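Dropping the structures in below, format is structure tokens.
Laboratory data are not the source of any read-out in this text; all were calculated from the coordinates shown. Please read all numbers here as calculations on a predicted model, not as lab measurements. Cβ atoms are built from the backbone, for glycine too; each structure is taken alone.
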Structure I
Amino acid sequence: MIKTLLIPGLDGSPAPHWQHWWAATDPTALIVEQRSWSKPTLEAWLTEIAAATLIHPGAVLVGHSLGAIAIVRLLASWPQVRVAGALLVAPAEPSRSPRTQAFGCIPQLDLGVPTIVAASTNDPWMDHDRARNLSEDWGADFIDMGEAGHINVASGYGPWPEGCALRDLLWPLGCGMPALTKSARFVPELHAQVFS
């Protein structure tokens, strides 16, 4: 049973990116493939992600960078999609690159599912305050990763087991704990649970 659908960002998540590690080591995790990782088209990406949720209903969506924004666009456009929750890691501002501008403005509305945003204070793809404000708009819990860059290989992230622990908070069976509810806002305690 697939419980995690991994949504990489621009250019995919080749080894040794943490999404690649998860897909290679967790039989319940699957990367949602795209026709083009280097020339992203919003409609094509959303179609692939939506199709994956139909095949694997109730999975947690885990997006990195532009993949996080694709998840937001999917949940904002198609609220009927059946997912357990979303982990949005280092969301990227599409306007920061001509290659991603087609993803347009980021929706600023409650996503309707339990969501965690993990963002750093020195991410070149989105300002920390912007990520925090968007997480509030999305009804998400916010994890401040400190100076973690883009939370990718260049920032020193390989397998990233803490990320798996965050994902498991969204999955009813993860770590033997109940899933987050949409109204959960115990962010300091959440951070302490995962990173202590």
Structure II
Amino acid sequence: MLSKLIFLCADALAILCWGRLLLQWGNLPFLHPLAQFCIKGTNWLVRPLRKVLPPLGRWDSSCIIAVIIIYYLATLLNLLSELSRINVDMRIVTANVLLSMLLALKSLCYALFLGLFVRVFLSFSTPYSILLQTLQRIYGPLTRPFNFLRIGNYDFSATILLIVLYLCLEWCLPAAINQVSVWVLTG
């Protein structure tokens, strides 16, 4: 139960970090409520990292490292709760790093999935909002190959990308996480 709570909190914070990164990259105005929510929710972690890590062009590298740190700490807390049953060695530390990266990819898929869902919803309800324009800048390059799915004012091009993200979340990433777990257990 504690493990699930730790990873639920880590997922929420990681999605906020990815949201911050993507919305900054998409040039959402700083004063937009969604941008403010992401910034205020992650400033305590991203700001100190930004002093050490410079941005990579338009990508805020401190947000990416923050997500990996969040998951490393979550896996470490989970490990500490199980410490009496396992011996910590280099294989366990390596597995924690690998799991942190895989979980970071999983939270990125969730953030992209959520953003695409919002994009589809906004294209139906408020086609001229500033958030929709920002989401178009973020997802435009990813959905461009599927532009043939645009019908009038309605954009269904994100459907294929949603399916790919869903398959990553339900099949690819769980399989990779299981492989890391099997590697740790067989060692």
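If you rank structures I, II by distance in nm of label points 7 Å out along Cα→Cβ at positions 74 and 170, which sits at the top with the largest value?
II
One of I, II was used to compute Rg and Dmax of the Cα atoms in Å, for residues 66-161 alone, and the result was 19.6, 61. Which label is that?
This figure was derived from II.
Quick check on the output: 1.25 is Cα Rg over 2.2 N^0.38 Å, for residues 2-97 alone, derived from one of I, II. Which one produced it?
Of the options listed, only II reproduces it.
Quick check: 3.2 is what I get for distance in nm of label points 7 Å out along Cα→Cβ at positions 42 and 58, calculated from one of I, II. Which structure matches?
It must be structure I, since only it matches.
When relative contact order in percent (Cα under 8 Å, 6 or more apart) is compared over structures I, II, which one is greatest?
II
Given a value of 17.1 for mean count of other Cβ atoms within 10 Å over residues 114-121, point me to the structure among I, II it was derived from.
Corresponding structure: II.
Which structure, out of I, II, was volume of the Cα convex hull per residue in Å³ calculated from, if the result is 138?
II
One of I, II was used to compute helix-only ellipticity at 222 nm (-39500 (n - 2.57) for each DSSP H run of 4 or more, over all residues; to 500), and the answer was -25500. Which one was it?
The value was obtained from structure II.
Tell me which structure, out of I, II, gives 21.9 once mean count of other Cβ atoms within 10 Å over residues 10-17 is calculated.
II
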